[in-house]
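Below, each structure is written out as structure tokens.
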Structure I
């Protein structure tokens, strides 16, 4: 966009546009929405308000670029992902990986090795989530795998066994420096206390932390991978309250006080709380994206550890353009809040309920094609990577969001109507 030769840019309903900015000082854009008052966006290129720490990442799940898919589709998908993604994450059991330790002293690495090799081939920085636990560590039979109990936690008498398995994993993959301990406190609900058993989780975490640091002191370990409650809409009932809710502060405060150590803190949030029975329109969903920034800023009041999102979810929709704009708004608030990394769950579309994928199903002929969200994801990876300066950028309307650096501007139209930018 050249200030000497202005050109018209149209932001479609629920869309976004990214462009390189001219060198210079403050820039003002006049936007003329259809049947609405003009919107003014002002970008002050020389007024630096912060530095981005943000890095993009994904978590591979059950179906993700597997070699038994369509060969050409897998190749396309891998090329796409390698261009937009710094971190790639894999669980040690489940979500695409078999039971790595079906019996004491017996190991099965084939599927995990395959996923790790694929991540290396794409040039990713690998992350491993240390979840789930083999059956014999949670009351099941050695040598058997009951996948219906994947989310069961190891029993306390097997915490040491799970920590030992984590150490074996760290030794097997010496190029992995980042480990998340467990996932969403699965299997650790304390019904009488009406809260997660944060003391039990912290005991497990500390044993894993010690085991990993004994393998290589430079390993980066993080937790507690807690699901943040509260939609923040205040439509009635505890599930619509503002996050972070009090019982979750109990979890976070206990872990922060009693952890052996940590190199980062990772959280998990859905736009609409799982227990929230209210329905939300696309406009409602777009108005709630700011909580992904607000939650991270609240966490900073308790700890200076780098803040990462182990999972994040917006509204569900098969309108791919809406998803692109919606998730761009979420990621924009993450960048502004100082978040270090965000791992997108399931980069490959599998035809299920999730609609946040980056590319089409590689199991199908003609798959591995970029979806609308891919281009928004790439904009963050390319233009707002760590070290990028964030400059003052304001909009006169909450329906148009703006994120800017000295050389790039990202505009997001949250309206259900086109917006013209002069």
Structure II
């Protein structure tokens, strides 16, 4: 806990963003708008941008479909798509109520990654209709960011769209969370002097995020037998075949490769003696108990990433003996937040016109995130870069783009330096545009 702030002051600080949000959302009436990127020197220019001149690029695309990336903004366009069935920690609140989140995501795409994102909330809970609608949107976009879709259907939606779409499809609640968590884990393990391939990890929560995290950390070198996953009914183990094999195949798959000791019981059993706890379950502050943290191995690492309230407040975890604590909150140290991942990952994906986003591309992003923090002087309260260290995003983009090229899923072949420069220029342009709009009063500042 901070020496300068009491628990009451920290709690008040934690509540403040919600108070401010209720003032500023109606002040701006949303966070998203459309601005042109072409010159309009006078009214005659519309003969170029619209009829009759526009017919020429239309015919060129009809004859050579790949030229759509040259004549339009498709290569930089992202659809942020949700059905509103699992919004942050709020649950199934519907597509209209999901719009503030999707607009916020579009804002982050632009400011942090230079990508042009459009929020789209679909009025259906049917996964087949959702899949069909997304596929029909492909001509207009260079990539899809799926968001806040309930489990287990989110797995089928992502897997189906990745197989059947001709543009990259990404589910941030799965892949984004996993990439940034892996980055934090890589550095946390280094700081405490342990090895990734040896640490014992308890995963509290067996939803989309933690299942994808488990897959990604295994790909990065964690021994799956050293992972124990806990859902609302307890530890995942093979004797739970009846309630998992048919109803939740992703959980059942985890039982086949994790929990090498054959543990059963509740979270207190899984967490006891663990080197690492990664919690993405129900929001706290009392979801994770202090006595569970106290039972962990020496130099324990605790990631409590439920939003908006972590499973245990970080100062309480530290009091219980945790050496390193991370949350999903920007107002606490060590924010493990998707916003460090998706802007750079999409930037690199779009810049090489990749056909998909592979798990290896996500691992490459995680490694680059971790390396950036290490280069900047990582320590117990600084595992990954913060969002205001904007240079991390072109580094991440270049690493992702190169991995896509290596895996043969990219349409363009560019060097790391070329990709870094491209990303840097696009991100600088986006941030400069925001600054100019604010400085000149086109975006009004609140009083």
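Structure notes:
- Read-out helix-only ellipticity at 222 nm (-39500 (n - 2.57) for each DSSP H run of 4 or more, over all residues; to 500), computed value -8500, structure in I, II: I
- A value of -0.46, -1.34 for log10 I(q)/I(0) by the Debye sum over Cα atoms at q = 0.14, 0.25 Å⁻¹, for residues 87-158 alone, calculated from one of I, II, originates in structure II.
- Each of the structures I, II was assessed by relative contact order in percent (Cα under 8 Å, 6 or more apart); the largest value belongs to I.
- FRET efficiency 1/(1 + (r/R0)^6) of positions 207 and 359 (r between Cβ atoms, R0 = 30 Å, to 0.05) derived as 0.20 - corresponding label from I, II: I
- For distance in nm of label points 7 Å out along Cα→Cβ at positions 63 and 167 computed as 2.5, the structure of I, II it came from: II
- Distance in nm of label points 7 Å out along Cα→Cβ at positions 199 and 255 derived as 1.8 - corresponding label from I, II: I
- Structures I, II were shown, and P(r) over Cα pairs in 5 Å bins from 0, in percent, for residues 127-174 alone at 5, 23, 39, 24, 9, 1 was computed from II.
Every number in this text was worked out from the coordinates using simple rules, so none of it is lab data. Keep in mind that this is a model prediction, so the values were computed, not measured. Cβ atoms are built from the backbone, for glycine too; each structure is taken alone.
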